[in-house]
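Below you'll find a set of structures to go through.
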Structure 1
Amino acid sequence: MSTSVRFRAAIFQTVIAGAFCAQGIAGAQVVTVPTTPVVGSSNPATAEPPVTRPTTKPCTVSLYSNEAFNDYSAHPVSYTPPAGCKGPWAKVVLSLDFTVTAGRQFDRTASLYLGNANIFYGTTAEPRTALSPSWHVERDVTDLSALFKTAQTGNAIVYNIFNSTYNGGIYGNATLQFYPADLRNLPPEVPDMVVPVSGTNSPYELDSTSSELKTTVTLPRNLTKAYLDVMAQSQSNDEFWYLGVPNDVSSELETGGGTAFRETEVTIDGKAAGVAPVSPWIFTGGIDPYLWEPITGVETLNFKPYRVDLTPFAGMLSDGKPHVVGISVYNANSYFLATANLLLYRDKLRAETGGDVIENTLFSAPVPSVVENLTTANGAVTGTVDVASKRTFVVKGYVNTGLGRVETTVESTVNFDSNQKFNVATSGVPEIQNINQTSTVDSKTTTRLGFLAEQTATHWAFPLKLDYSFVQNTDGTYTQVVSSDQQHEVSESKGINGFSLASSSTVEEVKTSDALVYNSSLSAVDSVGPTASSASYVSKDSTGNCFSRELTSAARVLTAVQDGKGCPAKRW
């Protein structure tokens, strides 16, 4: 966001804040809300579905209840495995509920760790004078089952500045639900080990391209597969990284530097091992807080990790020697927070596997192209700034398993493209910035054992369109108009020797717009424009399962919830 936009955002926060109410804080607690969005409500809403549940009766373990996150510290939590559901589990679900009391508060990062491993990461919603938002999030954490087999200590983190000025109190509940497996609800194949790659019970701060989160691990001698679930969240100067421009024009365009390109790099022993895209998450205080009431941005309250396939390195990692796993963000500009979990599978037939990397064409860093086409005339800078990056690479390795030599080849193409248009006055207004950004990853993993070749193809995309304008009116007032269109697409298909086995796809979209009018001194909001937003979520798979939900809102109230529209009609 430009310097002037940041200034106006601060003004806007002051205007909508409201007075401190100590009596409301004293008895505050979590207000639980339905898992399905409610028409007429201003609570945060998303079209994402709740986690599907097995038919068995779950055992529930509480991690914390009515926890008050009203300080700038980590809150210790402890976990003991459920005695009545010893596993294996058909599914493990983490459920969280949050409430922020009415008043003034910024969006805050929320995370939860057990044994240094991250099990939840997201942000909180902002309140207003007459709005105390409550919301529910949940995630499938079955892949972390190995972590839940033993007692763990950890931390719940919502670093919250809480005083007479920032008086919105944040409260939360967190539970784990364990669903026993049976003949109808079979246990899935899950990683045998979960190894955290993070700071001590918290995300790690990455201030520049050279900043790196590093963890040294000595792993079992019989690994067969390895994955890394990565999350990198933008903060501070990098919160609006997608609005960035090259450093040489950042001053005249009044926006952040480092360009609009960011990318997460994964290394093993200092050498490039994988790439994870950076999601353009927008928090509930982003640009114009009214944009995200009640429908929040894509994944705003519940970030999804990106999974990097490190299986070509599994044989090398099984040599019994220490190895260093590193995470960095290219172009980090103070700063990103990063956390990750290594998910490891072990051979059931052999105590030692061994193997090596055969091929790795991944270079250590991307080389983005930048094109500036700007003109200064009549007191304004107009034109375009484009930045693009494309990386195609192959990583191949083998493991000597109990069934024989297994070769894994990961072929990936990582694309990033950002096109920005500007009309920025050298002093004063107008200030217009429009962006059209697309980040995609297409990857194919081939696992070969003898004559059998299993292939998994994945597609990940996160397009973002954002139009921003701030202009002066003839009466001396100012109008700010913002529109945003976020989309997130994920698909996967599997086959053996060219025969299709299964496929699935998910598409989520959030569209929102708002107009605000400021008075001539920029000290107050004279009126609030017609905020309108919509959200849709459609997931399908080759077995016929389908979920579809559409939401609409107006004037910061949910106006409609429609399920099933995006799914084909059932045939009996």
Structure 2
Amino acid sequence: MLRLIAPLGLIALGAAPALAQTPTAAPVPSPAQTNALLNAELPADQAALKSHIMFLASDQMRGREAGSAEYDIAAQYVASQFYAQGLRPAGDDGSYLQKVPLISYKPADKGSMAFTRKGGEPVAFVFGEDYLPAGNPNKTAFQLSAPLVFVGYGIAGLGRDDYKGVDVKGKIVAFFGGAPSKFPAEERAHFGSVPTKAEIARAKGAIGYITLESPRAGRGNYPFKTLAGTYDRPRVTWAEADGSGHIPTPTAPGLGMLSTTAAARLFEGSGVKWATVAKLAQDDNAKFKAVQLPATLSVTLNTANTAIASYNVAGILPGSDPAIGKEVVVLSAHLDHVGVGKADAKGDTIYNGAMDNAVGVASLIEEARRFKASGKPPRRSILFLAVTAEEKGLVGADYFARNPTVPKANLVADVNLDMPILTYKFEDVTPFGAAHSTLGETVARAAAQIGVGMGGDPRPDEAFFVRSDHYRFVQQGIPSVFLWPGEKGPGKAATEAFLSTHYHQPSDDLVQQPAIDWESGARFVDVNYRIAREIADADQKPMWKKGDFFGTLFGGPMEK
């Protein structure tokens, strides 16, 4: 699963993981304990699930980083498993692989920023104290000079308009990250993402945006000085046909970040004191008055692009129904993890990604096995999709959702598997995104069939709704759901333990973290199979709920 993004990463397109948490040391298992964990006898369905994870999360896969040779081996493994389960190739040129032309990019230098007051001379900002530059993979040599407007959170929607009273056409907008906590959890996650703010800015006529260091401490608000140390860390996107890097808002790109010190200087002479704005920002439900700042901001950005080849893996089970057989249900999971990185307390540098997301890919393969074993072909087609570069910003899923290997109009739903935490016997399921469409009823029925309930989002501050691959399908107007084992009973403690200790750490393997409950793994495969089976065989394809926010925003079929 994609990390919660730090503001600077979002400036550069939302592709970079946030700063690593300090790892918590786990006891080193003895050889006997290791053998016991790996060699325990299991029923056939559980053993099959485990066998995939043993391969995908092995040290030899070195964390399956997108673009690495080890990722390519993992992709070939998944393709072979798709073949074994009777899936037809659904990639490029009759293969199981869809090439995803990735681009790694970063600021090539420190760039420059300066402001000019009316009738005055340009005043240069100081790198690392006043500003941090963004990368722009779409235009590697970029310059812009325009008036600057402060627009609070940069949100327009759900009864809020931070642009009220100002005209930003042809101007640069400056805003804080985040969104009001009083917003519904998934809408809050949507509006809190900087790409959403960028799209609003573009729609309002802005020609660039810059984020402001938040005066408020807390999760997601990283100190400017901390971010300065990682400003040139590579980010990842995919390449357009002309070879330039894709960004969602090329006519209103991200320009970088300003510190609170720089912001205070820009507010001078505006009639609004920065101290007043900073005090107001301590409340995340605050409403800010948009302010035309009395300065022109001039920005120069230079970006270095590097092409990387990687692949999505796609196999399809053709639908049997003459009327709806061409409609396609996507079952997705991300194959990549974060590779090799900083050593933990035991010196381990391989981020194996067993739970994140070898378990999801293994579940995807085992769902295909269940369809084959059923002897009953689905009425709709089912596309099994293992995507690349999720950890880089949902990049592989974004590429597929915009450039699918089947007709885009035929895509009717996405059911996503990402980092299901399977260290306990789950008593309910958490279906992120399900309430927005008729998929909610489908998930509830499937959960009831295996004797568990369905809960809501237990961690709205984590913004999980926009942090996994299903969101890229939502943005294309396709009803989607991302399923997790729920937090009822032992689930809360188990989830908290994984997120705080093993998430994006070398200990996310089959030995160091709490043992996977393989029976729960098989139950998780079962409930997902039931969901996919109902969607595939139902008379009616999934629909957005009438008047739903995301269905209205992104389009797609809606209940009447």
Q: Using FRET efficiency 1/(1 + (r/R0)^6) of positions 70 and 166 (r between Cβ atoms, R0 = 41 Å, to 0.05) as the calculated read-out, with 1.00 as its value, let me know the right label among 1, 2.
A: 1
Q: Taking 24.1 as the value of mean count of other Cβ atoms within 10 Å over residues 222-229 derived from one of the structures shown (1, 2), identify that structure.
A: 1
Q: Using the calculated result 2.5 for distance in nm of label points 7 Å out along Cα→Cβ at positions 462 and 510, pick out the matching structure from 1, 2.
A: 2
Q: Work out the source of 14 here, i.e. which of 1, 2 gives that when relative contact order in percent (Cα under 8 Å, 6 or more apart) is computed.
A: 1
Q. For which of 1, 2 does helix-only ellipticity at 222 nm (-39500 (n - 2.57) for each DSSP H run of 4 or more, over all residues; to 500), calculated from the coordinates, equal -1000?
A. 1
Q | When distance in nm of label points 7 Å out along Cα→Cβ at positions 190 and 206 is computed for each of 1, 2, the largest belongs to | A | 1
Q) Taking FRET efficiency 1/(1 + (r/R0)^6) of positions 478 and 534 (r between Cβ atoms, R0 = 25 Å, to 0.05) from the coordinates of each of 1, 2, which one would give 0.40? A) 1
Q) volume of the Cα convex hull per residue in Å³, for residues 150-317 alone was computed and gave 167; which structure, 1, 2, did it come from? A) 2
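Read the figures in this text as sums done on the coordinates, not as results from a lab. As the structure is a prediction and not an experimental result, all values here were calculated from the model. Cβ atoms are built from the backbone, for glycine too; each structure is taken alone.
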